[in-house]
1. To which of I, II does the computed value -11000 (helix-only ellipticity at 222 nm (-39500 (n - 2.57) for each DSSP H run of 4 or more, over all residues; to 500)) belong?
2. Suppose semi-axes √(5λ) of the Cα gyration tensor in Å works out to 21, 20, 14; of I, II, which structure was it derived from?
3. Comparing relative contact order in percent (Cα under 8 Å, 6 or more apart) across structures I, II, which is largest?
4. Output the label of whichever structure in I, II has the greatest value of volume of the Cα convex hull per residue in Å³, for residues 10-49 alone.
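Coordinate-derived values only; no laboratory data. Predicted model, so just to flag it, every value in this text is computed and none were measured.
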Structure I
Amino acid sequence: MPHIVFTAQMSTGIESIDADHRGLVDVINELTDNIESHAHAVRVENTLAALISYAHDHFHREEKLMLQCRYGGLRQHMDDHHQFSLQVYELQRRYVLEPQTVELVEVRDFLGAWLTHHILETDMAYVQAVLKRPSGKAERLRQ
């Protein structure tokens with residue numbers, strides 16, 4: 001199964017967000033590796049838990065940026081993050097309780113498609129609002 005590749009097209013130009021996106025890509029690629037190697041269920045569970053934790057931290061950082069620059073699409077963006085989180089929590093719960101009901105290849109495909117679409121479409125919509133801030137604020141927000 002092919003790995004997701006973080007491309008220049010996926011770069012927002014916001015260092016902290018791009019680093020988060022690369023990290024999310026890495027976690028999804030780790031899940032791919034676990035599937036291909038028929039890794040023990042605990043490794044898959046740990047990867048899903050890592051994805052949830054990483055996504056939570058990233059979403060918080062991203063929403064803080066949008067709030068600080070008064071991005072008009074913040075509420076919808078937060079709703080998208082919330083729906084994604086609920087879906088991944090449910091997948092993890094099902095995998096822990098009834099692993100036979102979870103097709104890991106479908107999970108990997110869902111995660112890859114969601115992340116790619118979210119970065120290229122949803123996230124790119126707020127980039128200009130963040131980058132238009134006065135330069136002093138931009139530097140503080142990248143930390």
Structure II
Amino acid sequence: MGVEKILYDPYQDPRQQLQRAIERARRENKNVLVEAGADWCVWCHRLEQFITSHAELHQLRERQYIHIRLFYGEEDAPLNLPGTLPSIDGIPHYYIYNKAGKLLHSQDTEPFEAGDSYDYGQVWAFLAYWASDSSIH
């Protein structure tokens with residue numbers, strides 16, 4: 001196995017990343033999909049590879065969301081974002097914010113797992129449900 005693609009930048013300020021994403025979401029009338037993870041996390045890389053290997057999932061994520069990745073260095077430390085976030089049991093973990101910056105949902109990705117990968121239907125259902133365009137429900 002070669003060197004994995006770097007997905008999460010530990011040197012970025014998560015509050016600034018989220019603020020920029022919310023500003024863009026307002027302009028584009030979308031929700032923000034925050035993916036908390038770290039490059040040492042095997043499941044984080046598996047999730048990205050799974051989504052990018054399924055064109056329909058990748059397009060759904062890219063067209064319907066402002067998608068950002070936030071570095072989550074230690075599983076027992078809270079992510080430094082505004083407001084109160086629910087505690088999480090592991091990564092990768094999704095947060096959905098609306099264009100006003102309100103946290104709509106916190107989602108562990110473990111229920112989407114299937115063997116050493118992910119379940120297409122589970123990932124599709126989640127992304128479709130929380131998309132800002134209700135026509136894809």
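1. Numbers: I: -24000; II: -11000.
Matching structure: II.
2. On the way: I: 30, 15, 12; II: 21, 20, 14.
The read-out comes from structure II.
3. Working: I: 35; II: 31.
Top value of relative contact order in percent (Cα under 8 Å, 6 or more apart) goes to structure I.
4. Working: I: 53; II: 76.
The structure with the largest value is II.
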